[in-house]
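In the part that follows, the structures are each spelled out as structure tokens.
Bear in mind these aren't lab numbers, they're just calculated from the coordinates by the rules spelled out. Just so it is clear, the model here is predicted, and its values are computed rather than measured. Cβ atoms are built from the backbone, for glycine too; each structure is taken alone.
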Structure 1
Amino acid sequence: MIDNNGRVEGMKRNRIFFIIIFAVLTIYGFVYFKSINVRVNVKKGELGELTAEQKLEDFNYLYNVIKDNYPYIEVLKRKTGYDFLSNKEELKNMVISSKDNVEFYENIDKMLYLLQNGHTNIIEPSDYDMYKGAYKGLGNYAWKKVIANKDVEKKYSKWSQIIKSESFIVPIAFKYVEGKYIAYKSITEEDKLKEYGIPKFSTLLEVNGKDIDKFLLSNTDSFYLSFDFKRNKLKVNALVLPCRQDEIISVKLKTLDGEIIDRTLKGENVKWKNNKNEKPDKVYDTQIIDKDKIAYLKVRSLSYEYVDKDREGIYSFLKSVKDYPYLIIDIRGNGGGSENYYKNIISPLINKNISAKFYTLFRGGSEIKPFLASRGILTKSIDKLPEGLNYPKETKDLFFGYVESNKKIAPKNTVGFKGKIFLLVDDYVYSSAETFAAFSKATGFATLVGTVTGGDGIGIDPAVAVLPNSGLLVRFPLDMGLNPDGTSNEEFHTQPDIYVEWKYEDFVKAVEYGENNKESIINPYDTILNYTIDLCK
């Protein structure tokens with residue numbers, strides 16, 4: 001039997017032991033991360049008006065980063081037919097011919113748009129502080145070294161003064177429904193459909209004399225195109241026509257009555273409202289569709305800011321519907337955030353560990369190596385990748401290594417739910433929301449209903465490169481995540497278990513209902529949701 005003095009002495013020894021271990025690990029971590037050579041070759045000083053030589057240096061640096069590190073060069077060729085690397089001279093001329101810094105920024109943006117990847121973009125000046133705040137901690141060492149660099153910060157201070165959240169656009173929104181682009185609302189407060197004599201819900205046929213599909217394909221420096229697997233063509237889910245100041249755009253449309261009309265439209269300088277400081281109390285909503293039978297959970301975002309904020313509310317709702325036979329989780333329109341958010345949903349609903357195996361491929365470029373080191377990622381040789389899966393044909397030639405990850409989620413405070421779960425998805429499901437969808441399908445956690453997802457959700461955060469003279473930060477994916485069958489997630493996305501898309505007739509009614517019921521969580525004309533509800537009956 002140990003007396004009180006013995007216990008006290010033992011506790012002292014334990015504290016000393018843990019203090020020593022903590023100190024050793026801290027020193028080791030400090031030495032380890034200091035050994036990571038992060039390439040931040042930004043020039044010192046504030047941003048001045050860029051010379052032609054400086055623009056060329058920035059272009060060459062960015063082009064080489066993409067050439068040696070970017071994973072989706074061949075995917076892009078298959079998607080749009082565009083060979084980015086073979087068009088170096090054309091891209092270079094576009095960038096160095098920029099008349100001033102603003103046009104240089106716009107042309108770098110166009111260059112990146114041509115890569116057709118939602119994770120490849122300039123970090124906008126208005127988002128700089130957000131990114132700087134998001135990447136803290138040892139695991140983000142490489143990101144922090146690049147983003148929080150003092151000279152980068154100085155240059156971004158200047159960029160924030162000259163790049164404004166505004167653009168010239170035709171202020172009419174078109175929605176892609178059943179293969180067609182439907183004019184359904186004005187972007188400004190004025191009724192631009194009425195002003196231009198365009199009947200609501202008319203179909204857009206041509207822009208500037210070009211068939212709409214050909215027009216979009218010829219403007220991949222301005223639009224991010226996704227793929228309509230049902231109709232085997234590229235599309236834009238929500239279409240807004242950009243234009244230059246005072247540019248006139250001609251369009252041809254077909255009205256609901258079948259009449260073909262021609263209209264001349266003019267762009268307006270639209271200042272997008274900045275809602276970054278207007279944060280909602282939560283990013284989920286709940287509703288009981290059928291008491292004691294069907295529960296509904298809508299998740300609008302997986303924002304890291306709401307992981308802790310929303311945990312208790314989600315848990316309380318799941319506990320209240322634990323005996324329901326059906327739960328519908330709706331992540332349509334969810335662009336991602338933190339993977340920890342969807343663990344708030346999965347962990348209480350399972351009673352045993354669930355896991356799925358994924359492979360992620362990496363190029364051998366020097367730009368991405370410090371980011372892998374920051375996360376402690378050690379790759380295996382690409383030659384050791386298991387056989388038998390449907391890998392992209394460029395896998396062995398383009399990629400240097402891979403990692404195998406068993407993504408596992410354990411039950412936590414399980415509520416004892418034994419019913420069936422449906423996960424509603426669409427083309428806007430992206431990044432970590434895409435991971436949620438892919439994991440749910442691979443593990444059988446939920447049955448996916450809706451359209452094909454947005455993709456690029458398997459892997460780690462995009463890398464960040466800084467252009468030496470302009471100081472612009474460019475994000476780009478440093479890996480290619482593969483679906484469980486070996487296909488590229490960015491190329492094929494996650495296919496739903498049950499494919500359902502909006503019907504045109506439902507869309508028309510849903511828009512009109514939504515305009516008069518803005519606070520409603522559920523739209524009674526929602527094709528995908530109604531189909532899922534019918535599955536529960």
Structure 2
Amino acid sequence: MTETNFDVPVLIAGGGPVGMVLALELARHEIHSILLERNDTTTSHPKMDLTNGRSMELFRRLGIIDEVRAVGVPEDQTMDIIYATSATGYCLHTFDYGTPEEHKQRSRETNDGTMTLEPYMRVSQVVLEPVLKQAIDDSPFVDVRFGNKFEDFSQDADGVTSTVSTKSGSYTVRSQYLAGCDGGGSRVRDIAGIELEGDFGIVPIYMVHLRSSDKDVLAKFGAAYHLQTGFGTLIAQNGKDIWTLHVVLSPDTDLDSIDPADLVKQFAGTDFDYEILVANHWTPHLVVAETCRNGRVLLAGDAAHQFIPTGGYGMNTGVWDAADLGWKLAAVLNGWGGEALLDSVEERRKIALQNRAAAISNMTDRFAIEGFIQEQRAQTDIESADAEMIRSQISTEIERIGNAENESWGIEHGYRYIDSNVIAYPQDSSEAPEFDHLRAQPSAWPGSRLPHFYLGDGQPIYDKLGNEFTIICLDSADTAPLEEAASELGVPMITLSISNDENLSSMGKSLILVRPDQHIAWSGNSMPSDCSSLLKKVVGQV
């Protein structure tokens with residue numbers, strides 16, 4: 001006899017940012033979930049330090065943007081990247097990126113579709129996670145179970161049975177789907193038999209997380225997001241007194257013999273007062289799961305991909321995963337999404353591969369700059385007052401190599417889904433925009449993120465989209481056939497009519513069908529001959 005009684009539609013293994021965002025996305029579509037996290041509290045270990053503009057757009061969509069901004073570094077603090085001989089030496093080069101406040105103003109003034117609605121934000125995962133935790137605690141759709149460890153699962157044609165352990169014993173959960181958001185060492189992934197492909201143990205890195213108010217040493221060159229010296233990278237975590245130093249080490253380094261205080265002094269170039277909060281070595285990987293799905297088990301976040309943090313694509317890519325997986329699971333569970341919609345989570349794998357390549361390229365550039373600084377240091381005393389010419393040559397080389405790590409807007413919000421089974425592409429692909437990892441090219445091409453524009457009334461187009469599908473109708477285009485087909489198929493869709501908008505019109509399409517994740521499912525200048533077939537495709541009923 002087939003078991004049909006479920007404890008919950010979706011069981012989420014892992015209560016980090018990706019698991020919590022997935023729970024919030026499901027809740028947005030009124031789908032209940034149980035979220036398991038083996039730890040009793042949110043993380044106290046320093047991890048991610050930047051939430052990019054695309055992730056912030058998704059936080060806005062979830063209704064938590066103000067709460068997130070309240071705990072981050074103030075928006076009037078700079079995002080500059082500074083290279084120096086040492087923290088107390090000489091400035092070599094500055095990449096000036098301004099502040100999030102200035103980004104927000106430029107976005108409104110240029111309004112050309114190349115920027116994000118929400119600017120990026122410097123925010124440590126240590127303070128971000130409690131905001132997400134409060135949001136899931138407040139949601140009537142999420143059963144939050146911290147201190148509960150996912151152990152095992154078995155699946156059948158109808159659902160998944162999982163074993164969970166606590167300090168006092170164990171229990172089982174029967175769910176229709178299981179989402180593995182349980183990190184790089186994912187137990188869900190291992191039990192599902194999904195392999196990782198790529199390179200492991202790229203290079204050893206030592207991290208020193210410290211507290212100090214000595215800005216004469218740690219911010220001699222003014223406020224900055226990163227201070228890089230060729231020896232290490234110092235991250236200003238909260239804009240006040242919390243800092244994280246990362247030092248890349250030689251592969252043959254005896255990691256257990258390292259004194260973190262020695263690393264801090266070598267980076268700073270002097271002694272100063274500070275308190276070490278956390279210190280440890282770690283090794284990044286460059287791997288992507290061979291698939292994101294095994295039956296009723298799906299992966300997101302570090303369980304599906306792991307990158308070296310050059311570019312900050314780790315957690316941010318995971319947030320995008322959660323937004324994608326959440327609406328698709330919800331559509332299936334709410335009865336209007338088809339099985340092919342779950343297969344389409346492979347869209348995310350292609351983005352993970354793209355982001356991994358970008359992280360590798362950024363790492364290569366970073367190592368090239370650091371290597372050049374070290375090379376010059378070995379030949380002369382670049383800290384001396386009379387080495388100005390050498391420092392100028394170093395600056396020229398840094399500028400030549402560039403800093404795509406902090407300028408890859410194509411990677412961060414100009415990405416699009418290619419060869420997806422649930423996106424309706426034109427038969428003629430000759431007009432498809434060429435991907436540029438440095439620029440977000442505004443486009444109505446299917447698979448693209450709908451560009452952010454402020455409309456004539458001053459409101460952003462994102463704030464006018466529906467909770468599910470939206471058909472954007474420019475001027476007098478007729479949407480009735482699509483509306484009728486949506487009604488017949490039970491696909492929730494609103495119509496957004498916009499007149500005389502030059503920005504949207506410049507993309508060359510008068511009809512744009514937008515998915516719940518703000519990506520374009522289809523576009524055209526007239527309705528297709530079979531609107532029912534179009535909708536069946538984009539919601540996975542084919």
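With FRET efficiency 1/(1 + (r/R0)^6) of positions 74 and 314 (r between Cβ atoms, R0 = 30 Å, to 0.05) coming out at 0.15, pick the structure among 1, 2 it was computed from.
Going through each structure in turn, the value belongs to 1.
Ranked on mean count of other Cβ atoms within 10 Å over residues 106-113, which label among 1, 2 comes first with the largest value?
Result for mean count of other Cβ atoms within 10 Å over residues 106-113 over 1, 2: largest is 1.
Upon calculation of Kirkwood radius over Cα pairs in Å from the atomic coordinates, which of the structures 1, 2 produces 25.7?
Considering all the candidates, the number was obtained from 1.
Among the shown structures 1, 2, from which was the value 0.70 of FRET efficiency 1/(1 + (r/R0)^6) of positions 186 and 218 (r between Cβ atoms, R0 = 30 Å, to 0.05) calculated?
That value comes from structure 1.
Given that mean count of other Cβ atoms within 10 Å over residues 138-145, derived from a single structure, equals 20.1, which label among 1, 2 identifies that structure?
Source structure for this number: 1.
Taking FRET efficiency 1/(1 + (r/R0)^6) of positions 114 and 154 (r between Cβ atoms, R0 = 41 Å, to 0.05) as the quantity of interest, name the structure among 1, 2 where it is greatest.
1
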